[in-house]
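These notes open a run of structures that come right after.
The numbers here are math on the coordinates, done by the rules we state, and not lab data. Keep in mind it's a predicted model, so treat the numbers as computed, not measured. Cβ atoms are built from the backbone, for glycine too; each structure is taken alone.
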Structure I
Amino acid sequence: MISILLPTRNEPVAHILVAGIRETMKEISEPYQIVAVDKSDDGTYERLNQMNVTVVRQKSKGLGGALLEGLKAVQGDVVITMDADLSHDPKYIPSFIKKARESFDVVIGSRRMPGGGVVGWSWRRKLVSFGGNFVGRKIAGVNISDLTSGYRLYKRKVLEGIRLDEIKSTGYSFQLEILARSIKKGFKVEAVPIVFRDRLQGRSKLSKGQWLDFLLTALRIRFGRLD
């Protein structure tokens, strides 16, 4: 089974994404489930429930907390994580699955490789993204073209092998820590190009505090303090 995991807090267009995912999954013969982790009071929980999406009420804090709760709740042998603000196009899902079938354990949707790109970002947002990737590569030593991307595929054996309960990050730095742990365990990582479109609705989960946490996580990884 393929599980598709969506953190949906403050994402009022998540139901549109769900419809798009279901249309794309018609191309794929394998069974699948969509799991949302929600902490909203804007009706998202109710809308997704009505669409027969499995919705987990988020108890933790932050994006990382939502992803961690969701990764523990999904049932699939393959798990795809996506942003729920329509910035991640479901049309790329088949290319992720193709790479997984080619024996890769983690697949990253990269905006920073030939065929990838970004639409709608200001120069400030581009600078923030560049800074995150720079910190991840140069300080943490995670040499992936777009290590801050949240559009990813994980095989079940990765989630079991890295011991999710040991991940300390609860915010945006979760993306960096789980990738560093996967590489440390020897899992095979590959990237596929995606075009990322900036959100039109909802609120970004990024804050200055989360970027400080991202830097501190990179330093933990640098000095071998993941465990």
Structure II
Amino acid sequence: MSDALVLGKGLGRDFRRGVAALRDVHCRVVSGARIAMVGPSGSGKTTLLHILGGLDKPTAGTVEWPGLGPFDELRPRWIGIVFQSPSLFPALTVVQNVGLPLVLAGHPASAEPAAKALLASFGLDELGDKLPEELSGGQSQRVAMARALVMKPKLVLADEPTGQLDSITAQFFFDTVLERLEGTGTALVVATHDEAVAARMATRWTMDHGRLVSEWPRQDAA
């Protein structure tokens, strides 16, 4: 499985009071993949994203990152994550939020120019000096995506990135994301209820009650 960036085998995740968020999930993400994870709210999409990103640990099964390297180097270097809930640091400006991964990785000099370039590509260059509290929910989501991309990661995991955008803005936003990733080999996994987004992804994972019940087109996860 040398082509796999992430490989999950028999993944399970139980929480308190016997709640099973994931049950026996087998999956893999390869370089350049475009995966839409769909399913009803509470079906396990966010939990699976967090486990694939190394933010949570499964209570059953194993997750490995054969194409990304050691666990302690996954973030922010190789994995960019966009959360559904607000995740920008309130005391930092938009530019500082976007450039933060580069600062944490020891590249402070390149943080501001890289952040400004990404914000411009998303049509957000006028927001650079604003604080998160001054942004709309949709603006915050787009800024969070810019932050996830600033390190040029090998894997981007996004949880409902267009959930607070109108259809026209969502289309422009997603066009920009796909354009920036074109030819880079970066894999993109998006948990979404937006059929317009899901329809543009080459692979679809359907989650239901914590199980990955179907995958189209079918991939060999052995």
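Data table
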| read-out | value |
| --- | --- |
| With mean count of other Cβ atoms within 10 Å over residues 87-94 derived as 16.2, matching label from I, II | II |
| Computed 16.2, 47 for Rg and Dmax of the Cα atoms in Å - originating structure among I, II | I |
| Answer label among I, II for the case where distance in nm of label points 7 Å out along Cα→Cβ at positions 151 and 175, calculated from the coordinates, equals 1.2 | I |
| Read-out helix-only ellipticity at 222 nm (-39500 (n - 2.57) for each DSSP H run of 4 or more, over all residues; to 500), computed value -9000, structure in I, II | II |
| Relative contact order in percent (Cα under 8 Å, 6 or more apart) from the coordinates reads 30; which among I, II | II |
| For 2.3 (distance in nm of label points 7 Å out along Cα→Cβ at positions 23 and 111, calculated) the corresponding structure among I, II | I |
